[in-house]
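A.B. asks: Structures given as structure tokens follow.
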Structure P
Amino acid sequence: MMLMVLAVVPSSVQAEPELRGKIAKLIMAEPGAQTLNHHIGAVIFMGADTKDRSGEAIKALTQPYADDGMIVASDMESATVNRLQSICALKAASDMASDTELRAYMKEKGECFRSVGINLDLAPVLDISGTGNEVNARSFGTDAQTVSAAGALYILGLRDAGVGATAKHFPGLYGLSSTRTDTTLVSIQKTESQLDGRELIPFTKAKEAGVYAVMMSSALFPLLDQTDEQKKMPAGINPTLVAKARHIFGTDTVIMTDALNTATFKAYYKDDDYIVKAAVDALRAGNDMVLVMDPAKIDAVITAVEADVTNTQDDTLTQADIDAKY
């Protein structure tokens, strides 16, 4: 697993950092002094960072992180969610799905993303539209074939521009629920055969198109064959579901969580340290990168993961687990 393949690592950054340094490279967080000071693996720019800024201003914001060797990410999905809409405007997802020149269109947009320093797009959304609610505007369509075709062209276009794409939200989310996982725990009543026959088809096509990363859903999938405790777990920290993603995407695709600072994880852990606990459990489950978001949590996450690695219990992380993510 080469997490840093999208980033240019300067000579000042160690090629083989010690344990804490390696753990830091498995973290994505918002920009800030602690993000730079800990030399983490990836930074995510949100709408508040880019709103009403010129391309030159955004490039100036992203440059210090690129200079540090980080992956520089943001959400550019469609007209509904696009952190760069003012300078790299995208059309509606449904219009993308009907565009026979979508690959060329996304190559052009990818070049725009790169011009301001973004080299990882946290898109496309491969959830299939279904249950009626506003988030369905983020989907390419209501059937697996439409979503698969548009998703593959989207990914290929970004690749042509030298930008990584992220298939989300594995194994499904929007279209299966009318509730958002950033506000509450969401339980999706789908069996494994139902997911295999519909929701997972676009993800398989994304793998064939060479997608860089896959982002896990934060929903619960209690009808799958798993332990009773795993039935209560958000997908991003669920070993059974992460293993399913790994089976489809293999070791050359980065598997990452969605944001860990949401109500879903707070409700699951019922603990003020839920972000830190979720990060450790996500890495134990097999994720390659954890979306911590809050820069103030970076040091605590590194320390907790380091303690887990040095623990001798059977169910904890090992040095080999960390090394395998590179």
Structure Q
Amino acid sequence: MLQAGEPAEIDVNARYLYGAPGSDLDVTGSMTVRAAAQTAIPGFSGYEVGLTDEAFEPQQAEFEDAAKTGADGKVTIANPVAQPETNRPLEVELTVRVGEPGGRAIARSVTMPIVPKGAAIGVRKAFKEGELGNGQTATFDVIMAQGDGRRIARQGLKWTLSKVSRNYQWFYQDGRWNYEGVKTTRRVADGEVAVAETTPARISAPVQWGNYRLDVSADGAEATETSVSFNVGYETDKTADQPDVLDVALDKPSYANGESMQVRLTPRFAGKATLAVMSDRVAEIRTVDVPAGGTTVTIPARSDWGANAYLVVLAHRPMDAAAQRMPGRAIGLAWFSVGRDERNL
């Protein structure tokens, strides 16, 4: 584990295949600092740290100085690691190259997590992804600690819960049409919370269908911020960033025979939507009107659909010459199961 701003030390032990030490060999290398999947702060397992929507480009650099192995084939090299202006979890991949007398280099890599120098806020969801349904309460645990894991007691941490909407705008440039994504946020709840050294603080707020982001921040000498994104409803598409993808959310991933399935449709235009339940065949199909703000469709689940099925939804609108508007369409997909408990042995 490496603290931000500290040099990275690597012990190199070079040996030939027949066992002799690789003495007086050139040692060079490079490093890449990049975003890590999770933080390495002790005691933060399961917690998210940093701003989830903050872009971070990997930073690459060569080792400042070359070195040579000693008579025993060993050498210790230390190189400063870049300290980017971000509070996202980071890691550095160090690649060491040892050159043979014939000119060929042998390379080996090691990855070290980087922990922040100052304080960090950890936020943990008290629910699993896809568990939250419309009208339920989202709950989070919040802690604060130094980079070495020492917990901090702090009053007045500010939190804001925002609903996130995605849209797209088209533009004409260099003789062709293109689009760019636009995200807008609307605050739905906020407050303050106090964290202790021993137990996490708790934040709770009711939520409706859609995508949300929780921001928790501390001001003052130990200023830092963490955000967590989540969605309400099962199987909404969080990866595609294209205007022809339709947001489709189910209230849960599994249904009993005859149970009502709540389907939330959020297109980016008003029109009609064709819903098709598909397994090894097209089991059911229906068309509904969809207003600009979206709609919720109720479909009774049936066991004759099979154990698993997909809901495929196509939203569409015709061309409007008077409004100078082209036809529109978007497609979405959601998987679900039916009668799983009835099939357990």
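Since every read-out is calculated from the coordinates, none of them should be taken as a lab result. All figures in this text were calculated on a predicted structure; none of them were measured in a lab. Cβ atoms are built from the backbone, for glycine too; each structure is taken alone.
A.B. asks: Of structures P, Q, which gives 0.8 when distance in nm of label points 7 Å out along Cα→Cβ at positions 55 and 87 is computed from the coordinates?
C.D. replies: Only structure P yields this read-out.
A.B. asks: From P, Q, which structure was mean count of other Cβ atoms within 10 Å over residues 47-54 = 18.5 calculated on?
C.D. replies: That value comes from structure Q.
A.B. asks: If you don't mind, there's one more thing I want to ask. Please state which of the structures P, Q yields 15.2 when mean count of other Cβ atoms within 10 Å over residues 63-70 is computed from it.
C.D. replies: Of the options listed, only Q reproduces it.
A.B. asks: A follow-up question, please. Assign the value 1.95, calculated as Cα Rg over 2.2 N^0.38 Å, for residues 71-142 alone, to the correct structure from P, Q.
C.D. replies: Q
A.B. asks: Which structure, out of P, Q, was semi-axes √(5λ) of the Cα gyration tensor in Å derived from, given a value of 48, 27, 23?
C.D. replies: Corresponding structure: Q.
A.B. asks: Next up: Given that distance in nm of label points 7 Å out along Cα→Cβ at positions 39 and 159, derived from a single structure, equals 3.2, which label among P, Q identifies that structure?
C.D. replies: Here the read-out was taken from P.
A.B. asks: If helix-only ellipticity at 222 nm (-39500 (n - 2.57) for each DSSP H run of 4 or more, over all residues; to 500) is calculated from each of P, Q, which structure is the one that comes out at 0?
C.D. replies: Q
A.B. asks: Separate question: Using the calculated result 17 for relative contact order in percent (Cα under 8 Å, 6 or more apart), pick out the matching structure from P, Q.
C.D. replies: P
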